[in-house]
Structures are given as structure tokens and as C-alpha cells.
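Asker: Structures incoming, each one as C-alpha cells.
Readers should treat all values here as calculations from the given coordinates under stated rules, not as data from a laboratory. Quick caveat, the model's predicted, so the values are computed rather than measured. Cβ atoms are built from the backbone, for glycine too; each structure is taken alone.
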Structure I
């Protein structure tokens with residue numbers, strides 16, 4: 001009896017076939033080349049575990065913290081126990097389009113924190129999401145809906161004014177022609193003080209063109225707000241943004257260290273539409289502000305730009321300029337929020353109350369995928385709830401865990417915030433000593449609380465070909481990360497758009513021993529870099 005394809009006779013040996021990598025195969029290969037292609041099997045606190053070739057568990061000090069997602073540590077026992085209880089009780093995760101009182105409870109908890117940290121009594125509506133980038137998209141979509149509705153309201157008012165002007169002229173009012181040529185041009189301006197039909201046609205034609213202006217967003221240089229279709233256009237790194245620039249509204253990036261830059265950008269982007277007013281028997285052509293600048297979005301601490309804390313004076317200038325055009329501010333607290341700065345909102349240190357806040361990452365307690373967009377009540381458009389939804393947003397599991405996370409952060413009069421500030425000060429002091437001792441290698445130390453960046457001098461002219469090539473490719477930080485993992489069992493990564501900067505974002509439970517371990521590993525890395533020993537950086541093992 002012949003065998004069909006794929007059949008084997010009894011006892012026939014099975015060949016070992018290596019499974020082809022299909023899950024982001026290029027990235028998997030690149031991580032392996034640097035020694036970062038590790039499969040972690042367990043986590044707790046600030047530690048991840050993997051198995052070596054002999055099957056022994058190897059503990060790794062994790063200073064990445066899920067890119068800021070584990071403010072309370074990996075698998076926090078209180079949150080894990082609560083998550084288990086929810087699943088054991090059969091919490092209804094898929095109960096969309098029904099009442100979710102726990103979501104309202106979470107919104108009230110965070111509103112209470114806003115009122116405490118910003119000294120306001122205004123409420124914020126809450127729209128739920130699954131990730132930071134999605135929370136940003138919610139804010140962007142709502143801001144655009146608000147803008148579109150304002151334009152519609154403005155258009156309706158202008159039409160009413162045009163009707164009033166026609167009636168007024170027919171009742172004897174005259175048209176003031178001064179300035180009409182400047183606004184309409186000689187071909188469209190009314191020929192005489194009674195030519196109202198020509199004037200109305202000209203105004204409508206001009207406005208039709210002006211109303212087609214596309215919205216723009218504003219953001220500081222260095223911004224990072226995600227990689228979805230809309231949020232990626234708010235991300236300053238051109239490599240992430242440019243391939244998709246045709247798909248979404250554009251952003252103008254402003255250098256906040258130049259005092260007049262924002263004012264100049266706003267002036268360049270401002271647009272107007274034409275209107276008619278009737279006063280004392282005279283119809284006059286005038287201009288109205290057209291809402292074109294949709295929103296200004298910023299991070300209080302810029303994460304992917306190299307952990308840069310925004311300047312309080314610069315933020316005040318932003319607020320003053322935007323107030324002149326009634327432009328809302330979206331405060332992206334996805335990475336800096338949830339207590340990481342020493343307060344729930346890092347923007348509270350800057351005196352910056354936003355019109356929108358985005359929260360995610362640590363909101364899920366390191367266990368759930370939870371995100372939230374908060375919208376100032378005076379700006380909230382209830383129509384948004386009819387045009388936006390998300391299947392997993394506001395589900396009982398993630399929302400209840402987010403609520404428990406907030407409770408843990410607030411417990412003992414905000415002990416977690418005090419820990420973040422104190423542990424962060426310890427880290428900053430340790431890293432500051434490295435900068436003092438190795439100023440030729442360490443360029444800067446930046447951050448606040450447990451969101452810190454260690455910035456290295458450029459190595460693109462290194463005498464080591466390995467170091468030089470990695471630096472010129474913008475990948476030097478990943479070379480450092482591979483070395484620290486292989487040799488010191490320390491997990492650390494660079495920031496996305498400033499790869500000479502290593503990010504440090506552990507949990508509030510970071511110990512003195514873990515800080516000392518980080519100090520030892522970083523000192524060794526610096527010594528190897530001082531020797532320009534690229535071979536050791538790329539190939540050394542413990």
C-alpha cells in the first residue's frame with residue numbers, strides 16, 4: 001500500500017523542522033542579533049525571568065517597566081488577586097451597549113484627582129479606549145468634531161447675517177464699499193452702494209473656498225503620541241510619520257525653546273471667512289475667525305524624545321497664545337501619568353490644566369489593557385458618543401482593574417506618589433554621579449520621578465567600527481541594551497526617537513539593592529564604551 005503525501009510508516013523517524021518566524025520576523029531576527037531575543041516566562045515586581053540553556057531561571061532587573069506600564073510592578077499581587085476574582089465570578093466582559101456603573105465610578109475617581117491637583121471644580125467627561133494611541137485618537141477625533149460643529153455654527157450665523165443684510169439694503173441701508181476691494185478683489189467687490197446681490201454672491205463664493213481649509217494640529221518638537229493613522233501625524237519623528245502623511249490631518253511642530261515660535265506659527269495658520277454686519281443703516285464687509293487649528297497636543301514629559309521635562313514658562317506661553325484663538329490643549333499623560341512623576345498628572349507640576357487628558361499604560365495596573373480620554377465638560381460634544389465606539393473599551397474586566405489601580409495609587413494618602421518621587425530622586429542622584437565621573441561618555445541626565453533618561457554623547461565618529469556603525473544607524477542604545485542584558489541581566493531600552501538616551505521607568509517598589517545593581521551595570525557599560533571596545537559590547541556574555 002503506497003503512502004500519501006504527509007503519511008509516515010509506523011516507527012519512521014520524525015524530522016525536526018524549525019518553525020518559520022512569522023510574527024514580525026525581521027524584528028525577531030534583529031533582536032536576536034543583539035542578544036535581546038529572550039523569551040520571558042515569568043515576572044514579578046521589577047524582575048522578569050527567562051530560562052538559560054540548562055533550564056535554570058535567570059532573573060532580570062527590568063528598568064523598562066513595560067514602557068511605563070508597570071508603575072505598581074509586574075503582576076502586582078493585589079491586582080492579580082482582584083483580576084482572578086473577577087474572572088472567577090464570571091464578570092461580563094462582553095456586555096456592550098448597556099449600563100457600566102463601574103466606568104462612571106472610575107471617571108468620578110479621576111475627576112476627584114483632577115479637582116485636587118488643579119484646583120478646579122469643572123467636571124470631565126470620560127471616553128474609554130484600549131491603548132494610549134487609541135486614547136489620543138479619541139481626543140483628536142473629538143477635537144475635530146468640535147471644530148467641524150463650530151464651523152457649521154459659524155456658517156449658519158453668517159447665512160443669517162447675509163439675509164439680514166439683503167433685507168436691510170432693500171429697506172434703504174447702504175453698502176460700505178471701503179475695504180471690499182481688499183477682501184474680495186476688484187472683480188468681485190460691489191460696484192455701488194446698492195449692489196447687494198453681487199456682494200452676497202461674492203461673499204458666498206469666497207467663503208466656499210475658505211471653508212475648504214483642512215484642519216491642522218500643533219505640537220512641540222520631539223512629540224510622540226502613537227503610531228495609528230491619526231496619532232502618527234502628531235509624532236515628530238519623520239521616519240514614523242512621512243510614509244502615512246496623506247492619510248490624516250497634518251501637524252505643525254513648534255520649538256518651545258523659541259519664545260515667539262508658537263505665536264508665529266499660529267499667525268501663519270490662521271484663516272478667516274467673510275461676513276456682513278448691519279449697523280446704523282450701513283452694511284459692512286467684515287472677517288470672522290475660521291476654526292482651522294484643531295488642537296495643541298503635548299506631553300508634560302516627552303518620553304520618546306529622550307525624557308525631556310517641558311519648561312514651565314514655555315507651557316505658560318503656550319496657554320496664553322492658544323487662549324487668543326480658543327484652541328484646546330490635549331495633555332498626553334499616557335506615559336507620564338498615573339503617578340510616575342510624583343503626582344497623578346505630571347502636568348500638575350507645570351500648572352497646566354488641559355482641555356483633554358489621555359491616560360493608558362499603567363492605568364491597567366500592568367495586567368489589563370485600559371485607556372481613557374477625559375474631555376473638559378465645557379467642550380464636550382455629546383454627539384461624539386454616536387460616532388465613536390470601541391468593542392473592548394469600558395468592558396468590566398479592564399475598567400474595574402483600572403479602578404482598583406487608582407485606589408492603590410491613592411491609598412495611604414497617596415503613598416505611591418511619594419514613593420515615585422523619593423525613588424526617582426535616588427535614581428537621579430545615582431545617575432548624576434555617573435555624569436560627574438564620566439562626563440566624556442554621559443552627556444546628560446533628565447527626568448522627574450520614575451521617568452528618567454540617561455543620555456550618552458554621540459559616538460558616530462567612534463574608532464570602533466561596530467560602535468560607529470550602530471551610532472550612525474541610530475541604533476547605539478540597542479547595542480547598549482543587549483550588552484546590559486547579556487552581561488548584567490539588566491533590561492533597559494533607548495527612547496524611540498533619541499536612541500542615545502536610555503529610558504528608566506521602573507515601578508515605585510524599586511529597592512536600593514536594585515538601584516545599586518543598575519549603577520554597577522551602567523558603570524561597566526561606560527568603561528567598555530570608554531575603551532571603544534565594540535567587540536565586547538556586541539559579543540560579551542556574563
Structure II
């Protein structure tokens with residue numbers, strides 16, 4: 001006899017086959033809390049959460065098939081995630097997956113797949129809708145504190161990341177999935193019913209997530225999981241605190257065990273085990289271009305050698321060398337403030353951050369004087385003190401993420417000091433005595449094709465080139481050909497002809513192109529995000545496009561008429 005639970009499951013699946021439920025109509029962007037002032041309830045709640053995470057190091061386990069495995073079990077090693085603003089403070093002891101752990105995570109994903117994808121869509125959707133509500137209410141301040149402390153964000157940058165964008169991803173993906181399932185063949189011949197079935201991919205998905213956005217981590221696991229896939233998740237070592245908290249929220253929202261398996265560890269070793277499995281079906285990646293190229297090649301080699309059952313889907317968003325182009329007709333004060341935000345919010349550690357600036361010679365002095373004057377008022381956000389200006393929770397900038405990043409940026413700044421084609425016109429200081437602090441730095445170059453105009457630094461370094469006012473068309477061509485990237489870019493101008501020229505000449509220079517706005521800050525459902533060229537596969541997170549990458553469509557034709565002869569009318573004389 002079928003158990004009561006089995007009968008319920010069977011009944012629910014039957015219901016799912018005969019009715020299509022729509023998500024709540026009120027899905028809109030989550031409002032951003034302003035955190036204005038100092039003595040408000042919001043600040044009190046935030047400070048309480050920050051104190052909680054600072055008071056003791058959290059042990060972060062592996063989570064495989066719902067089971068938590070800690071580093072003190074079986075002699076596993078662990079990674080110390082520290083506060084980048086105060087690097088002697090250990091926030092989390094992160095268990096590192098062994099090869100056997102990764103294999104178990106893969107098997108767990110395979111085992112959970114059958115029940116998960118057969119679960120009615122409204123059940124899967126409910127998990128993510130509830131998680132969004134938990135994030136924006138019950139766990140709002142814990143999510144903020146974990147992201148601020150672990151990833152070096154100020155409260156506004158954390159709010160627009162781990163609260164609003166993350167909630168938006170979960171909610172809007174439900175809407176997009178519902179719309180996708182409802183898209184069916186528009187024609188059927190008499191006596192025929194045509195329909196489309198959006199199956200999840202046949203194997204499992206491997207999600208490799210970055211440190212800089214908790215929301216991106218949520219979307220990299222959430223988008224494929226919503227569509228019925230199961231996921232092996234390798235989080236960034238520098239974001240495990242917030243990422244683990246996110247997983248616990250999903251579990252509280254009803255995510256079944258094994259649907260997402262959490263395996264922090266050595267990226268090379270984890271990836272090697274995943275890509276060696278025949279049922280690997282997709283890579284969902286955000287990270288460096290060099291790593292993505294390597295993974296792309298490894299996967300293609302697996303295809304050539306007949307390792308995989310399918311052609312694995314490869315979905316990736318990588319680097320950028322994003323530009324602001326200022327026309328002589330631009331509103332200069334607006335362009336200055338937009339550039340400051342675009343280049344130095346979150347210390348320039350956004351894939352979309354402004355890292356190259358082109359300004360006309362006639363406006364250069366005004367622009368750079370205003371920029372330097374405004375930069376001089378910036379103080380860093382910090383949970384301790386920095387030798388660069390001091391700081392508190394209300395500051396604008398924080399530390400870079402870790403020592404590796406700090407050393408790379410310090411080397412860049414020192415190189416600029418000795419290069420005759422470069423001149424540091426603001427900043428150039430750095431300090432690692434307590435945290436990984438790099439001052440916002442503006443570098444002027446006399447060479448529009450200098451490597452500083454093409455190399456991604458991923459930090460608070462902006463390189464500027466002055467172009468002759470009458471060479472606007474030419475500078476557009478230089479912008480287009482200087483780098484391998486094509487992620488984001490902006491044109492600042494009042495002259496519509498100039499805007500149209502830039503729009504056409506920079507058609508493939510940016511997957512997200514902004515007119516009189518900074519090149520960062522894409523909002524889910526408003527500006528679909530992603531770039532092409534060597535910036536990624538441009539599958540547009542924040543839109544319905546990306547969900548189609550995690551389904552494999554089956555078309556079904558059902559015939560209601562029965563044949564009485566094999567001949568067609570034209571076969572009769």
C-alpha cells in the first residue's frame with residue numbers, strides 16, 4: 001500500500017499537471033532602507049547583529065544531503081575567514097571539503113533530483129518566496145551584519161546587495177519561471193494538441209559564487225534550483241559567513257535536503273571532482289575571466305572526450321574594464337559624482353565598477369578638480385580604525401577583500417609612480433596594519449591604449465585619459481578596441497547627436513549601456529545584467545533569459561484523430 005505521504009505527493013503532482021498557478025501579483029522591487037541618521041531603530045538592530053557576529057567565531061560546516069559536517073570531524077582542515085577591516089579578527093572557521101566530500105555532494109544532488117523536480121512548481125516557488133520574506137524581515141539585520149563584516153561593505157552597499165537584490169532575485173525568478181512555463185506552442189492543427197514541457201537539466205548544476213555579492217551567490221544557486229535542478233555549491237572562501245547564513249534561511253523556508261549541497265574548499269580540487277562526473281550538466285559561474293576561460297576549456301575537453309552525457313550548459317559572468325565617456329556637453333558636476341560612485345563604491349570591487357574615464361580636454365581641469373575635492377571628504381567605513389582617515393559605520397568606503405587583493409593593488413600603485421606615461425593625481429596610499437585599506441586612487445595617462453586602460457584591477461583605482469574635444473568619434477573607437485571586455489559603460493552628454501554616436505560605435509562594448517548615469521547599480525527586473533566578449537555569456541541575470549539556460553524543453557504532440565488509410569489525398573487518382 002502507498003503511504004499517506006506518497007498519496008499526498010501523488011495527488012499534488014496530479015494537481016500540478018492540470019492547473020497552472022500564478023505567483024502573487026504584488027511582486028515588485030524590495031524597497032531600500034535608507035539608514036538615515038544615527039539614532040534609529042534600524043541602526044540599533046544592525047549594531048546588535050554586528051556585535052553578535054563579532055563576539056565569537058562561527059564554525060561553518062559543509063552541508064551535504066542536509067547533514068552538517070564540521071572540520072573537527074575526520075581531521076578535515078579549515079579556512080579562517082577574517083574581517084577585512086580588522087584582519088586579526090576571525091569571523092568564521094570554514095570547513096574545507098575533501099575529495100570524498102565533493103563526491104558525496106554530487107551523489108546527494110543526484111539522489112535529491114527525482115523528488116525535487118517532480119515537486120509541483122508552486123511548492124518550489126514557495127520556498128524562494130518565503131526565503132525572500134525571511135531575508136527582508138526576520139534575518140535582515142543578520143544578513144546585513146554578515147555581509148558587512150565578512151565582505152567589507154558599508155550598510156548601503158550591503159542593503160542593496162544581500163537584502164533588496166537577493167530578495168528581488170528570488171521573487172522575480174518565480175514570476176519569470178511562471179511566465180516561461182506558460183509559454184506554449186501557439187498553433188495546433190485540427191485534432192492535435194501541442195504542448196511544451198520545461199524539464200530541468202538531466203544531471204546536476206555546479207555553482208561557483210564570488211565574494212563581492214551575496215545576492216549573486218543566491219541567484220547562482222537559486223535560479224537553477226527553482227527550475228527543478230539540484231546544485232553543488234562552491235562558495236568563495238571570503239564570503240562563507242554570509243553564504244552559509246543564506247543557506248540556513250533557505251532551509252528554514254523549506255528547501256529539501258540535498259537540493260543544494262554546500263562545499264567550501266580548495267577551488268581547484270572541488271572543481272576537478274565535479275567536472276569529472278558524467279552527469280555534470282551546467283556551470284553557473286561568477287568570477288575572474290582567467291578562471292572562467294580555464295573552466296570553459298576543461299568542459300569542452302570533456303565534451304570532446306565523450307565524458308558527459310549532454311553538452312553542459314556554461315553560464316558565466318566574469319570581468320570588466322568599464323568606462324565612463326564624458327562629452328563636452330555633459331553636466332560636469334553630475335558626471336563627477338556619478339564617476340565617484342561608479343569607481344569607488346564598495347572599493348571598486350564590482351564587476352561593473354568604473355575603472356577607465358575619458359574626459360574632453362576643455363572640461364578636464366574642472367572635472368578632475370571637482371573629483372579630487374569631493375574624494376578628499378571620504379572617510380572609510382570600518383568596524384575598527386584605519387590609518388587612512390579613520391572611519392565608522394557611516395563611512396563611504398571600506399577595505400578590499402583580502403591580502404592577495406591588497407598586494408595586487410599596492411603593486412599597481414607603485415608601478416604607476418614609476419611609469420612616465422602615468423601620473424597619480426589623487427590618492428596612492430595604502431595601509432594594512434589593521435585592515436586591507438587602499439585609498440581611492442586616480443591615475444592620469446597620456447596613452448589611451450596603456451595597459452592601465454585595459455587591465456582589470458578590481459579595486460579603487462581609476463585611470464583617466466584626456467581626449468581632444470574634436471576627436472569624440474575617434475575616442476569611441478579607442479574605447480571599443482582597447483580591452484577584451486564588454487560589460488558596462490556610460491556616456492554623459494546633453495547633445496543627443498553625441499549620445500547617438502556613442503550608442504552606435506559602442507554597440508558591442510557594453511552589455512549594459514547607461515546614458516547620463518553611472519555604469520554600476522543594475523536592478524533586478526529593471527536593468528538585466530551581463531556582458532559579452534570576455535565579460536561572460538551575457539545570459540542576463542535579473543531577467544527571464546537566464547532561467548531558460550537551466551531547462552531542457554520537450555515538445556509533446558498528442559493526436560486525437562485516428563487514421564483509416566495510409567494514403568494522402570494526393571495519392572488518389
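Asker: For which of I, II does FRET efficiency 1/(1 + (r/R0)^6) of positions 161 and 257 (r between Cβ atoms, R0 = 25 Å, to 0.05), calculated from the coordinates, equal 0.35?
Answerer: II
Asker: So relative contact order in percent (Cα under 8 Å, 6 or more apart), computed for just one structure, reads 20; which one of I, II is that? List each step's numbers first, then the result.
Answerer: Values: I: 20; II: 16.
Traced to structure I.
Asker: While we're on this one: If log10 I(q)/I(0) by the Debye sum over Cα atoms at q = 0.05, 0.08, 0.10 Å⁻¹ is calculated from each of I, II, which structure is the one that comes out at -0.28, -0.64, -0.89?
Answerer: For log10 I(q)/I(0) by the Debye sum over Cα atoms at q = 0.05, 0.08, 0.10 Å⁻¹, the value -0.28, -0.64, -0.89 is produced by structure I.
Asker: A value of 4.7 was computed for distance in nm of label points 7 Å out along Cα→Cβ at positions 393 and 433; which of I, II is the source structure? Write down the numbers at each step before the final one.
Answerer: On the way: I: 4.7; II: 2.6.
Considering all the candidates, the number was obtained from I.
Asker: Looking at distance in nm of label points 7 Å out along Cα→Cβ at positions 153 and 249, point out which structure of I, II has the largest value.
Answerer: Evaluating distance in nm of label points 7 Å out along Cα→Cβ at positions 153 and 249 on every structure, the highest lands on I.
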